[in-house]
Structure P
Amino acid sequence: MHAADLMSKRADLTPDRIALVELETGRRFTYAQLNKRANRLANFMHNELGVGKGDRVSILAKNSITYVDLFYGLPKIGAIFAPFNWRLTATEVAYMVNDLEPKVLICEPDFVPILKEMQADIQVEHTVTARGAELERGIRLEEHLEGASSAEPERPTLDSESPYCILYTSGTTGYPKGAVIPHRQILFNCINTVISWGLTETDVSPVYTPLFHAGGLFAFLTPLLYLGGRIVLARDFDRVASLKWILEEGCTVILGVPTLFQMWMDSEYFEEADFSSVRFFISGGAPCPPKLINAWRKQKGIIFRQGYGLTEVGPNCFSMTDEDSVPKTGSVGKPIFHSKMRIVDPVFGEEPPVGESGELLIWGPHVCTGYWRNPEATVESIKDGWFHTGDMAHMDEDGFYYIDGRYKDMIKSGGENIYAAEVEAVYKKHPAIKDAALIGKAHEKWGEIGLMILTLEEGRQATVEELNSFALQSLAKYKVPKEVIFAENLPYTAYGKVEKAKLRENYLQPTT
């Protein structure tokens, strides 16, 4: 069993149905057209560049249909799709290139400077340019695709464990790690999402999030193209234009991250936007503040859910019904269909009582095979088939799960463990606070103290004394941050997570 024929089969079943709308150009592609593009890409790579089974092909580019061509074309020849995060520096990308050793690297004009900066430090057999990028000895992608055959390429021997793609994690605790996503994970993410989220072939979903992320690829794009639905693909995010596209294209299921939902709500078009065509909104990537969820519900009368996932296990690990989404606000739901979850004490491995936090463990056919060329990290993360997420979670008496933060995002102050997510959640409840991030700061007496960085809601003010007094109503005194700083904004990843490494760079003095 493999997933190399997903687009081929769907094109056979519904060849003339519109599969994808590319907003940048206005082009609309049927399933038959997408499959022919994938075949051309595969035949070009194999016949002209010698790409075959096990070879890696990478791209440094913003969202475009080229990602879709690569994602569905490369598996047909057994090659592995491995996109890079274009938001990273040349040094960071060079590390991943040297770790991955791709046979082909595709680059757009915006990222030529990065490629030139790291060229002396990397070795790539073929550099392919797209969208008119100018590089010495660069092979022009569009020109070669035009002449490539659209016939189905001959499949190599593949099975469920064959690598389909390699996606690099953010590397918040060190160098990025390449999660190896096998064919079975691609297939079962589609099956789980369709079944557990109740998707249908009439659903339409926009993709604003980057396609170098698991969320951009797997939250709705691959499940809907598996099912025969439609994807609306955006190259960039514009808060007003994106809302208009949702309405104009009749989108029915919408994924966003907390920062996107905040930007949409703050936009001048939000008040007049009519979301009557939307079946549900879902937030992922980072915990979404309940007050933001409730504000959307109150102002627009919509269904709003919260999801959870990781690159290594896919972005769609839980689900809930529309009816449960309100009374269970803050929950990510119950485990998806073909999956098992456990919550355990990370030290002793025992399951805590209902309502108490432990580490979330996930088992199922949607778990990755491990990390590329990193057996130590693989063994540490996957034990007896269970993926150890490193996330704190608890389950309520009804079987609904709640994500409480990262175990590694902990401050040790005076011998006491302080989990950042717990403290941040309390400060975010204050009506004046827009977002909160807690980091540890070295201290001579306590070892570490909490340094809280806060952003304020527009037009609101609050004093440190007022906020700490508010926090003391819910937190033990030792958990209340010893220092508080107000900032204009916080640095975020593409998926709405606060980049704490950057906060440490900005607010902590380097030790000597």
Structure Q
Amino acid sequence: MKVESQSSVRSITDIIQKGSVITLITLVSRPLGYVREAIQAYLFGATLLVDAFIVAFNFPELIQTLFFSGATSAFLIPVCSRYLHDDKEYSEIYSTFINLSLIITLIVSIIFFVLSGIIAELIGPGFNPETKKVTQFLFVIMIPVISLHTLLSIMKAFLNAKEHFAAPEMSGIIWNLAFIFAAIMLSKKFGIYSLAIGVTVGSFLQILIQFPYLKKFHIRYKPKLSLDHPAIKEAKNLFTGALIATSIVPINSFVGRVLGSYLPHGEVAALSYAFRIFILPFSLFAVPVYTVMFSKISRFYHDNDWKRIFINTDSSIILLCITLIPSTILLCSMGDVAVKILYERGAFTPHDTLITNRALFGYSIGLLFYALSISLVRIFNAFHDTKTPAIVGITSIVINAILASFLMVPLKNFGIALATSIVSFYNFVVLFIILKKKTHYRLMRRTIRDIIKSIIAGIILLGILFLLRLYAGSNLYIICFLSLFFTLAIYGIFFKDYYLTYLKR
């Protein structure tokens, strides 16, 4: 039991060390994203031209996310992990996937270019003829994003499989900087088109910064297409399931926005603002954990090392619990404070804060299960099983639509956000039960103990935050600072062993 416990601590420390790179980069890229949006708003305001840019950008972004880059890591990391110890073979399948994706996305891009006028009509049906023309030109400038982001996702998968995470994550910072530079330097000459130029140039630069790291890990590009390679057949079998599974979240979000359009003015915007706050702790804590875990478990699966698979699964669950339980409590208790600090100025009224906080509360309830369900999807993918998450995901779309339709009537946007949380819980429970049945996986005693400790710490934190709201006055920044201080202090006391172990390493 002691050996098992030590292995668990080592696994947790390893995930923290490798995942902390992603967390640190996220701490830079997220604020940079806010700066990017602020500069965009300063230069162009909330005008019809900006609407045209957003619509023109969202379409190629959605296409490449749904059909190309979104599903790529879900099936590529498990496939390429089989060849980690053979640099020549690894480079061959890397080159094959790069060339195959180039051929497919270039064909798609040419079709989109030819049909750009029709696409502009479809994605901006309410625009006037002049704005539709602007939308078309913006769309044409950003068509290369489809190919560039797909290439980036393949490079990311092959680097992640080698347990290198810095360069792929750093690409977000490069993209933001390129966008900001283009907006500032080119806006006077090219107007709204400067933003589209920034998007495309930034996407190209994201690719360039990967090359030194690909070279470092002996991943070489060759102009060859080995379509008869076993990795291609394996990827083909996994692709459909991965495509469906990775489409679930954007589809559910789309359904929520469609249903929200029947609510009073401002409710859909409030959902968007709330989700932006909700996704921050997810990006800081959950993404690093399941990104590192996915690469590790994919490798262990090929080695048939089930002991280490289960230890890393437990480690991931512990880390998600000790970071996202306090995050949930903070968001539910201090959501209005966060909304006021971030948004309540100018045209954003106290009423907007109220409805945004209401939606944030609905999302935040399910934060932990949102992260756990996505982590379990990655675990199934690591086992070369994309079918199970896809089937569960399809049922969740139906449940989400039904729940949101019923709950939005009495609860407005809170009902739509709550439906997302309930569906996240459903996904987690079903996937966890199937995982246990297929692999005979069970939580270790240490894991159960740490989950209970995290819940107890959360209850104590909730009491302290309640008293803080009563007696700390009305200064938002003091309340925010004290909330974070008490959260770190309480969880630091309860989980000091993990912190000390990490610091020693």
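No value in this document is a laboratory result; all are computed from the given coordinates. Predicted model only: the values in this text are computed from it and were never measured. Cβ atoms are built from the backbone, for glycine too; each structure is taken alone.
A few points about this structure:
- Structures compared: P, Q; top value of mean count of other Cβ atoms within 10 Å over residues 446-453, i.e. the largest, recorded for P.
- Read-out semi-axes √(5λ) of the Cα gyration tensor in Å, computed value 38, 26, 23, structure in P, Q: P
- Structures P, Q, by Cα Rg over 2.2 N^0.38 Å, for residues 118-221 alone: label with the highest value: P
- At a computed 20 (relative contact order in percent (Cα under 8 Å, 6 or more apart)), which of P, Q: Q
- Of the structures P, Q, the one that -8500 was derived from, the read-out being helix-only ellipticity at 222 nm (-39500 (n - 2.57) for each DSSP H run of 4 or more, over all residues; to 500): P
- For FRET efficiency 1/(1 + (r/R0)^6) of positions 246 and 358 (r between Cβ atoms, R0 = 41 Å, to 0.05) computed as 0.90, the structure of P, Q it came from: Q
- The maximum of distance in nm of label points 7 Å out along Cα→Cβ at positions 86 and 470 over structures P, Q, that is, the highest value, falls on Q.
- Parent structure of the calculated result 1.88, given that Cα Rg over 2.2 N^0.38 Å, for residues 126-165 alone is the read-out and P, Q the choices: Q
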